[in-house]
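Below are structures written as structure tokens.
Throughout, read-outs are computed from the coordinates displayed, never taken from laboratory work. Quantities reported herein were computed from a predicted structural model and do not represent experimental measurements. Cβ atoms are built from the backbone, for glycine too; each structure is taken alone.
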Structure 1
């Protein structure tokens, strides 16, 4: 199959899914365009801040994408292009987009509260406590993994096989541009807040800032070591996760969303211009080098099809910025389908290389393979290969950096919520609760643990991240299904995704625990594997307990009218 054919199929399927299935869900669950959303009802200038649809979409899309939709399909391509493509399209529409929309819908209908509060309200306090603990541990994993990824893309030095140290120009340019993005975002935040220009003026202003940052980055690359970047990135996350969303999160994601959309549009143009052939087999085997297609395919692709992390963004940050309930569909369902499109492009990119060709060109990591392929496509229409390669690397790093402060904010909120109940008197708390719920303390303890885990390295963390991420999707689907049942809305469309992802994640985590346990018995475990084993056991136990509590609520018989009256 050619690249153009794969692209056309994806556009038709994903576009049709939005127009048909997305609107079906919206009509089935119901929205009230006249309702006062939590962004207005709970407006506090920090987390609850009304924003235009394009701004919230930019935040949602840039936050959920990360490096997942690029890394996952390229890694999963060992099983062949057909199973990867089928899962991206089927999973993206019927699993991921449904989960993201349901999470945001449930949150907006519950004062913008997170999935943890949804669980407390409709499942129980114990379920909420267990979920928030799971969520907090998961956020630590994500921050650790993505911080190491970003630091790696910013690292200005490379050590050769003979020990010589050289400067990496592309990484230095990406680092400069990314730092300029942050500075420009603050200025854009004040511009958007205190001026009353229409969205087209704001868009032009944002694009001018974007182009300026890229030009300066290419002209003045920064060369800083990996270890120093780790410290700088964590300092940035600390500030970003407690700063009002209008001052940094919204405008920075708004800027990045244009870069990311330009990247996707450019990649689509490149595919149609070059029409790359598919050099992958349609299907290889159910077992490739000891990796079984079930559950590895579904855990590896993750963000391109379904990701539990998305539910945290949908209910943790984006739901608090929705101006009108009618905006939920494009912001949640639409952003997920856009991410599935990016995953299809990543599949086309890796399929364009013959066996061993990418390695021969020095493309060893998934982002490099993706950037190299898109640069090859666009060189057909005369664009400089080196320039496109640098810009694509910049966009990929923007994905990961954008996810970092969003997930750190969600981790901070999860830690704070763990110590709060719906009946807690927040103005008369004891000293212990005041410390535990302090946003600065919650942020610092989360980031300190993540920094320690970062020292282990991205490669050690990523395998566990995939399984934990998909288990989180199970818990989000369970919570949303219970919410829909309790509020007399149809939720049967969540049941099949929920059960299937349970089978995937419990199998994957079980296999991880068995593998690490065997290694412990035979050779012992190093620090990285020991932390993975501890996290895997904790996450599996917490996930199972929350799932059991939720399923019990789902299987309860509806209350009779008399019983409801007595209650």
Structure 2
């Protein structure tokens, strides 16, 4: 940002003090009294040059003030330089940043660097629950942001379709099934699974039977294989609808079972390298160096059955060999932190050539609505939560009927309700415990989906009234900017750097916070400055500014899975 200022400042400092190759960072302060661009380079150079930072700042400010693009520059505080740009320079910076972003995207696409992102990962025979929201939505947003930056993303839904839990379902169906398996709904399969656990509390032999059933499945027993495949099909068909409503999609849906024949070579490799050894109970384990403070991890059960850890080793090997990614990201809750530390430590001990391996953690979710958090023993189904959101959104629309205009209340309620749930999650720091709050999520005030949606619809309404459907260009001869115009322009300038920051940190809430600020700045501009009734020159400029804001808002919102209406 402010590349031309960087070049000129470097030239000035080189000529005045003989310093070369200086990195100069510019901030864009929100406060108008601090200018459009601010740098603290004088403070960092002062010690190196043995000079007073204010002296350096003053020399830089005087020279920058002479530039044709600069209204004036001044020294502030201990040695900051604040630069006030002419309107034409601010506009040119906005255009330059857009061109730089497009060029960067093209160059990144040419590299064809792949990033594997593992998210959502539900279990078979169970409907998606509200607890799946976090991994699903956070993972999709991170995938979208990386794609937007030009990376080739492989979004993987790693389904839990293997393991002892399947043995439990098989036993439950054998004991209490009342019709052919292909006639069961997902809810009925869940009821069978719950029935197993209820009965297992009274009959301990059921757990042993379940483990034996899974061993038979691993060994290829035909009737169990057919049963398993039917259950997987029922599950995936049922999950498709909530994924579609949330605007979530995957490049690959692959169950743990896919790695069934890929685990043995890794087990052999680990034994050959004397990394996997037999533990006290007869299981195959891996022990870690003392400095890691990690407990041993089981690689293979004593009875020869594989576990998650075995399959995750095979999964990592397959992903590395198949896509040669630069990063593999696992979007999984914080409770699994030690597990992933053990997994990544094992991969390093195997001495494989590894990409960046990262556990993208997220916190737990609590509910302001006590009814949602106290359904003891039951899964709070995601589809039910989305339906409830749409119902509540419909009531909000009815309450605001005088100010909301729509030709399709049902579609708008779906957009608002589902968007409120997704955006309500993504607007919070994923590393912290999150709060699910209906009132906040569906509010027309504050950082919420309805607020962003209403702001976008407001901008579109202005553009419709002006018949401004074509892409507009900023006028070249704007001499004066109102304070709200200048602030909105400066916020638009930040979009590329916000996207970079959100991508590099895997923190979607940074983009959400930016979009909220963008809406606030636009609404301040909209409420203070006439747009359609302004003089022609100002009218054209303000319509272009409105169009630019709407485009950035829509782009950013869709990266966060949020859809914005043109009318509302």
Structure 3
């Protein structure tokens, strides 16, 4: 059974490693060339990398569990909220693009922490606090993905230690890749993983439909709804993607950020041809999903079938509490706004299209960049939820998680069930590589721009000499590795009892600055200036993060789920209330 995991790992590792090698690091005097982009980065590649990053294994496991328990409403609420959250990111485009344009021209920090610090009093303590919370959150989420990967591999690997060794190796490869190739290589590699994710999911889904049909005389309504939904998603993907699931632009050796006059990397042509074949393969297997779905529902009255399946799936309500639904709605709504990875990729897009400080300039290209991101990510989230429903039908176990699902399918001991698990692992490994490398790259960005200058002021990016830039990169990498190793060790100590619940604490830490980002954008739209004093901004971030992390700690200590689901709403409520109080006091003092 070990080959069921090792072969998918080799496939994903190969597709991930080649773009990293082709985007090898270029030595440059500018920090932006390493932490933002060292070459022209195609907007489609940025889109695809963002979608792949938005599929962390912890989220995928939750979506699968919702589908397997025939409780689709939490997944629907989360998916719709994420799409709206990306729109919120678009709403702050005017001050964001002006900030990024100035920072890129001056080789200054492009992070969200610098953005809120410049707006709210320019206190270095706020920058360091917010950046530290981001590094803490991204490291924790990355380690959580590693443990989730190990849990999924347990039914597949014969040796109890093997899943943890493989998960640690995946994390190590992702970190080394981010160090070797910089953010440009991470974007290229992550966007290539998106096609691997789709290929693995579509093949696994087609096999699950076959297993569900052959394992029972009639499909349950929830499985029928899942089949209809995944088929509709595949049709939509084939129509608007037009067999272009990943960008096939050539790789360049230039470090100027412009493709003009640059030569392509040796061997890049062969990989580009492979990407084109991979694009076609994804569409072919999407067609297989559609064909299997047609066979599964043929011979029925389609309108009646759709009505009964939708009624059984959506009209049955949900088992989740109202507080759980609120938390699942608020987290994806505000997380894209505060996630540093999104700011990195917007900066890479802005570096391709240098603008001016004029905030009224046209942003149609920026809007196009995030349109697919806001639509396709919720669709694939719901697709994963429906895969959970199909997995429950194929494995004869409602309410099972992904590890139990893999174990039951492997117990059937036939080619179709083993193939379904293998191709699902292909998608899972691709998700892990994309998320881990992107998160580590963002962590290095925060350390270099916001934390390192607080310790060594002479290493500020805009004033450092080429020799100092090299020293800064070296210290940044060492600091990032040490912190991630520390987080890995700390998480291993508490991974048994409630370790997975710490994911909520990490999310709360990164959500803390959200009021300082969104508040000024809302106030500016109304003709005002939504800024607060530096001390108030510092208090907003510190208190919000402390309340969220404290709520998770209370849950771990008491075992009461209410504390866990209250963490995200409490974090955001505390931040926005303090922001409103600060604004009210500021208005009264100026009156």
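Match the computed value 4.8 of distance in nm of label points 7 Å out along Cα→Cβ at positions 42 and 82 to one of the structures 1, 2, 3, and report its label.
Working: 1: 4.8; 2: 1.3; 3: 2.3.
For distance in nm of label points 7 Å out along Cα→Cβ at positions 42 and 82, the value 4.8 is produced by structure 1.
Figure out for me which of the structures 1, 2, 3 the number 4.6 belongs to, where distance in nm of label points 7 Å out along Cα→Cβ at positions 90 and 114 was derived from the coordinates.
2
Which of 1, 2, 3 yields -26500 for helix-only ellipticity at 222 nm (-39500 (n - 2.57) for each DSSP H run of 4 or more, over all residues; to 500), as computed?
Details: 1: -23500; 2: -18000; 3: -26500.
The value was obtained from structure 3.
If distance in nm of label points 7 Å out along Cα→Cβ at positions 210 and 234 is computed to be 1.2, which of 1, 2, 3 is the source?
On the way: 1: 3.3; 2: 1.7; 3: 1.2.
Clearly, the read-out refers to 3.
For which of the structures 1, 2, 3 does the calculation of mean projected area of the Cα convex hull in nm², for residues 34-329 alone return 18.9? Mind showing how you got there, number by number?
On the way: 1: 18.9; 2: 24.8; 3: 19.9.
Label of the originating structure: 1.
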